[in-house]
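No lab work stands behind these numbers, since they all come straight from the coordinates. Because the structure is a prediction, the values reported are computed rather than measured. Cβ atoms are built from the backbone, for glycine too; each structure is taken alone.
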Structure 1
Amino acid sequence: MSTRTQILIYLALLAIVDAVIPIPVTAMALIMVLFQKPSWFKDWVDQIYRR
């Protein structure tokens with residue numbers, strides 16, 4: 001399974017959780033990525049745009 005497909009699946013699952021639980025899980029994940037700048041996120045972006 002490609003990285004792009006995995007990310008889309010994860011985002012879909014987060015959207016479902018976000019709809020069921022009134023806590024904005026997706027927004028909290030975005031804030032964590034923006035402030036902590038984890039290396040795995042940069043690796044994902046590099047894999048997606050490498051093609």
Structure 2
Amino acid sequence: MVSVILDNFAEGLTFEEIIQEYPPLALEDIRAAIAYAAQLTREEELLPLR
């Protein structure tokens with residue numbers, strides 16, 4: 001569901017529009033999905049190509 005939330009957000013939908021499209025979601029769910037995605041990118045270690 002994280003990817004669904006992020007895809008919709010990336011397409012320009014507001015939090016409210018996402019909640020309308022997926023009624024089981026709450027604002028806290030959307031914030032949690034964004035926080036989770038942010039955490040994943042922080043843990044990614046980038047190494048230079050040789």
Upon calculation of helix-only ellipticity at 222 nm (-39500 (n - 2.57) for each DSSP H run of 4 or more, over all residues; to 500) from the atomic coordinates, which of the structures 1, 2 produces -19000?
-> 2
With distance in nm of label points 7 Å out along Cα→Cβ at positions 8 and 24 computed for every candidate in 1, 2, 1.2 is reproduced by structure 2
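Determine which structure produced the value 13.7, 48 for Rg and Dmax of the Cα atoms in Å, calculated from the coordinates; the candidates are 1, 2.
Details: 1: 12.2, 37; 2: 13.7, 48.
Here the read-out was taken from 2.
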